[in-house]
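Only the coordinates and a few stated rules stand behind these numbers; no lab work does. Please read all numbers here as calculations on a predicted model, not as lab measurements. Cβ atoms are built from the backbone, for glycine too; each structure is taken alone.
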Structure I
Amino acid sequence: MQAQIVRLLADIQARRGLAYLLISHDLALVGGLAHRVAVMYCGQIVELGNTDEVFARPAHPYTQALLSATPSDVPGERRARVLLRGEPLAPIDPPETCRLCACCPFAAPVCLGRPAHLQTFAPGRAVRCVRFLDERARGARTWVQA
């Protein structure tokens, strides 16, 4: 039934030139219907971009964790998982620094040192990750897992 509804929405979108705002935890649904995606964590957009690019090369650790948890289309395929640790942040009075820091497998002192702002790092792509942006600016080999 869900697949029929998604096909109907996609058909209507194509015929009428419509745009949808789709809010979902179902990444397969998002990947099949959305052209652009905004990934949110604890009330903030942490990554933004073209759906194919974000799904192929996620820049934020939360996006990586979400995508690594989705089932594979290939039977028996083993994927590397990005696992978050500890307890998620309580959304009451969140810090100005990274909200994922307590759970992030890549957290470093720089993550708590300054506010985390959503910043563009490529045309049409933005991320809210101090460490990713710092290492990218230095030309360091990226720490982000694919």
Structure II
Amino acid sequence: MKVNKIDHICIAVKNLEEARKVWEPVLGKQKPDDEYVDEPEKIKVARYWVGEVGFELMESTTPDGDVAKFVEKRGEGIMLISLNVDNTRESMAELKQQGYPFIGGARPFRDCEFTFIHPKKMTGVLLELIDYKWREFGDRE
């Protein structure tokens, strides 16, 4: 499996608007570079580009969402690190052969797919693999 780069880092927050007030001055931004709601994942996201790495603030849209559960259990903070790969499903197949446990299967996002490797295997870190093409920065191939 080839890792292209760190795709993004996600910070779980209780209140997205309040977190933006804290983070935007530090990031040198007046607003997110990308804002979206992902209904299947039950999250509202403010994404900022820091170089070619996404920095995301995520708030749960429901009390039973994974972000809400994370914040309740661990408090606000880094929830996951995402690695950009060429093909999520091929990466999953390769890592499964090596004994890596996944949380569910490949999930859709925009025109790509992502998956999670269980944090018990990854020294406590929820690791995401995503094959997002990053058109925001033009064709890099």
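Computed quantities for the displayed model
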quantity: Which of I, II yields 1.00 [Rg/Rh (Cα atoms, Kirkwood Rh), for residues 22-93 alone, calculated]; calculated: II
quantity: log10 I(q)/I(0) by the Debye sum over Cα atoms at q = 0.14, 0.18 Å⁻¹ from the coordinates reads -0.67, -1.10; which among I, II; calculated: II
quantity: Highest-scoring label, criterion being distance in nm of label points 7 Å out along Cα→Cβ at positions 14 and 78, among I, II; calculated: I
quantity: Identity of the structure behind 16.1 (criterion: mean count of other Cβ atoms within 10 Å over residues 46-53, calculated), options I, II; calculated: II
quantity: With helix-only ellipticity at 222 nm (-39500 (n - 2.57) for each DSSP H run of 4 or more, over all residues; to 500) derived as -6500, matching label from I, II; calculated: II
quantity: Entry that produces 20 once relative contact order in percent (Cα under 8 Å, 6 or more apart) is calculated, selected from I, II; calculated: I
